[in-house]
1. As an exercise: log10 I(q)/I(0) by the Debye sum over Cα atoms at q = 0.10, 0.19, 0.23 Å⁻¹, calculated from one structure in I, II, equals -0.30, -0.98, -1.33. Which structure is it?
2. With distance in nm of label points 7 Å out along Cα→Cβ at positions 50 and 74 derived from the coordinates and found to be 3.9, which of I, II does the value describe?
3. Kindly point out which one of I, II the value -27500 was derived from, the read-out being helix-only ellipticity at 222 nm (-39500 (n - 2.57) for each DSSP H run of 4 or more, over all residues; to 500).
4. When relative contact order in percent (Cα under 8 Å, 6 or more apart) is compared over structures I, II, which one is greatest?
5. Using the calculated result 10.8 for mean count of other Cβ atoms within 10 Å over residues 66-73, pick out the matching structure from I, II.
6. Can you rank I, II by distance in nm of label points 7 Å out along Cα→Cβ at positions 18 and 58 and just name the one with the largest value?
Structure I
Amino acid sequence: MNATKRYDGVRVDKTSIGKQFYSSIIYPTIDPDPNDIYTMVYESDRLDLLAYKYYGDVRYWWIIAQANSLGKGSLYVTTDSRVRIPKNIDKIISDYETLNKNR
């Protein structure tokens with residue numbers, strides 16, 4: 001599994017002197033849904049690994065982070081905490097694409 005895949009699809013911009021950086025992203029609000037899964041976090045869990053486990057793709061780490069107000073610069077989750085795994089990812093991804101379409 002390649003950890004850099006989490007940046008796939010993020011636009012890369014350049015400064016006036018040619019230095020590259022990732023463009024800012026707007027994440028959608030993810031409201032609770034009756035079909036969401038709740039799970040406990042174990043010591044070895046990270047947002048990208050949870051995304052792979054539940055969605056089959058490490059790039060969707062941000063869905064779990066956004067739904068739980070996590071991930072402020074880290075993929076690690078506090079051990080023994082409970083996290084919500086949203087199930088309606090098609091809508092969430094559609095909202096994400098709409099918000100970031102013309103950025």
Structure II
Amino acid sequence: MTFIPALIFILRPPFNRNSFVRFHSFQCLLLWAVAIVVAIVLKLFSYLLFLFTALVAGIVLVGALVLWLVLLLKAFLGEEFSLPYIGDLAGQFAESSRP
């Protein structure tokens with residue numbers, strides 16, 4: 001599970017003279033190198049994904065704030081402004097909950 005024995009086998013005689021041992025030692029080292037590169041790529045991807053998620057969340061938050069302000073202004077001016085789907089559902093709830 002570690003690359004240290006592979007380094008030892010490559011550097012120390014008599015192990016470094018055995019082609020079978022050298023092959024498996026180099027294979028282990030190369031596998032570790034690939035694993036490290038994949039881990040770095042995944043880490044970078046997670047940072048980019050976080051930044052993308054933060055950007056989308058910021059855009060959604062600003063959009064929600066603008067929509068809230070528009071609806072607040074419309075209600076303050078006495079205009080009935082109905083949002084698609086939500087407005088219809090709100091109308092049904094308003095009618096069914098009449099005293």
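1. Matching structure: I.
2. Corresponding structure: II.
3. Values: I: -8000; II: -27500.
Computed on structure II.
4. By relative contact order in percent (Cα under 8 Å, 6 or more apart), the leading structure of I, II is I.
5. II
6. The structure with the largest value is II.
Computed from the coordinates by the stated procedures, all read-outs in this text should not be read as laboratory data. Quantities reported herein were computed from a predicted structural model and do not represent experimental measurements. Cβ atoms are built from the backbone, for glycine too; each structure is taken alone.
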